[in-house]
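Down below are the structures I want you to see.
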Structure 1
């Protein structure tokens, strides 16, 4: 009888490649091989996701986005997510001292410095969440729509951070990163042209070419304007990553003495006690800053500016963004705007370009047809 050879599944192949990476020391000689293995893993994961999607699309919990931004609290079961939600907002989420209290996605509204920030409490995630462990896929699908991720840790289990980061990474979230400055353009023939404006130290041109070939980009031009690694190149090629800020929050600080807190090796952004409401104001301020908010004030023609209630914008927003936030019809009727503040050359400057970028505490008077 002929010997039956069992064909490896995508998940088995991914596991094999990941084990190979974990035992391969990164250096100049292995750089090329590691880059190619990472490309193969990315392609296998893409195939696996399509296969799972074909069996029935997994969606997140149904939560309508409201306010100026959405923040999701991610952590292991019983880390204190519901307690933190209640401390930050008016959600009044059900809490308990046992695992899996939260079985649905519970929204709350945090108001701070006139910003209305939606905060979501979701079921705890575990190792393997991105592959579907527990309700991991639903939780991580919600995270895809968030503007900021709070990774909540228990002071007694800082090791959970590594697991949470991996699960978020595997669900295509890139925390505290920005899209690399790389441009790829396909062409009909001529092979691969690699151009750089910086010195590449994390990846060489040969590896760039071979990774592109793995993704069937055999005829393309690529311009690299920053020192990227293989993972960043793959992210640019795949075009399915979301870049969001995050905060590492260590909870239950009231249950450990100062000596114990000092021995925790994880470098968190802030330590809190959601139960005792310790450092809640500091956390709210940190959320506001990480969301990159700024305040812009409205002024009606012939009247004083309303300095009581600002319009909350993200830094880098322009006059067009400001008009859209006020009313969707303003763009079509726009004539010019008068600006007072840091973005103006002089007080009350007339600006007719919607692309003009605003600064924090600017005062804007919009003139319409």
Structure 2
């Protein structure tokens, strides 16, 4: 069961000497960045550094950020990029200005939960490169939901993730606002290529940092992960465009992974994209919704689905293996319009009808009875 933060259980001297730098990377999130900043100001100030990087927003973000800085002298460092340079450049700038033993990149549309900074500081270990935390879903009203990301049935990596990363191109972790990094590893791998990672800077960090040391995962949520309209679309061409970007992003991640592995004298398996189930899934989405723009020459939808089905059969175990295989088999033989509908439900869990959500919860509970 996921534990909520217990502020009473936070010992006064635990992690007292550890400093945490939280870097908010903002672009045109005027309506959300206030909550992100406030959630940090509400943490205990000792050992917490707040840095806000704005990437030339065209809304009122700059005014909002400067107002918080004026009203909280000495607590917020602001960095305003001279040109719109993307997330990777923002991460680079924020890290260069930071001093913390631990570094966290908080998306401007997310926010930190009360007491989270102390919890993070208490978890510091000398050799750990990446700390993974689950996040509670929230919405535009800031209301927290019971569901979390990544979902509880997904077991996050803990320990040595390097071998899995070099074998498949990915390991089971989380995304930007649920990640904390040891400063020592960032000093070895930053700055990242700002053009290759104009978007998805966390993808670079997670593809490279675990090569340098073990990772840790915790069930206690430290952030709220916001769902809002700008993240989702029902248009097929937009789903396909996003899938194509993720395919391209994976190629950059693999390139960075190989470069750092070579630096460390570590081997990397050939054909990472064929061993990465999330990469193969994006190829299915791309070729389903916009086959004429699919970036993998000669790949068909049946071929992409069969490749993904085969990989999940090889890598999953127990009852989950059979259910996944059955789902993709149904999808493979479904009429085209039903394929669109099924994939839409898979891509956007919030659109699923309540009966389907209840069925999924039931199956997950049953699966836990059969899996270690």
Structure 3
């Protein structure tokens, strides 16, 4: 690891450090087997998802004050109430409505959505969670005990569902391939192992990545500058394609921090958007404490929209989180805790909605199949 980066962060306990060392040895073995270099997307996948060792595979707290970062549901139930209100007309029109949540964290959003659906008279909604982390699944099952009939899935359903698929802060965890422009072409930035630990390196060639960046530049209408560094989620089209195939009729709702394509790959955003979180410290070194910190990148919502269209979905709405929540809830925005003038609840709602906080950084994309459904809030699809 980079000792200078680690020195600025709280030291993990010995148990966590040992798990990190075991994961580092696992990753190093793969680097050695590959000839001294792996793409960053492979490193990110191992760091987050390696069974028994990766970040999401551990039982350590990840969300909320005791974890590494805070998501919207930990702050307020306003986002859940907005999602329920937005989906309610479509779900009410179906004979047997289903909701599938991807990557449900501690189960907080699921609990809030189930309460919100019940308040809207939608108790018959069948709720399922796709969770690949055994540790997180256990947390969800404990949190949702008695909350209703909830099923857990290991993979997308074989039989396409009628209803909604909801993904809150999931797309940002898709592994990204990092690149740099050299001699007019995109060169992979990946991971090697040096004396001090993992470090960045550049590949001699990566035709698939170069082709993907070439297609990106065609859509941008210009070549990225020499030396420009960024990332691209190569797996995103297939991921959204699989979600689209899992919908017989209904809606896909994505909520995440991100940009549209022309903002994501602005010339002055050299360096990309990769970000690491460890005990509420955000930093840019993905090689510190492998498996103990979250790695993510902002979402290219233009790429999401393109992938949705290619999967046979209609892009039915795109807006900011603030616009969505305010548009969906209107006068009902202030819930019970806010009406009781709780300073903490009001502060959390401010974080959720303000432009300098989550309100503008987070976006909402709605894609539909076989239903007419509008996304509340200002329509920003023209920016995609």
TODO: Using mean count of other Cβ atoms within 10 Å over residues 165-172 as the calculated read-out, with 23.0 as its value, let me know the right label among 1, 2, 3.
DONE: 3
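Tell me which of 1, 2, 3 gives 45, 33, 28 when you compute Cα extents along the principal axes in Å, for residues 197-276 alone.
3
Values in this text are rule-based calculations from the coordinates and carry no lab data. Not measured: the values here are computed from a predicted model. Cβ atoms are built from the backbone, for glycine too; each structure is taken alone.
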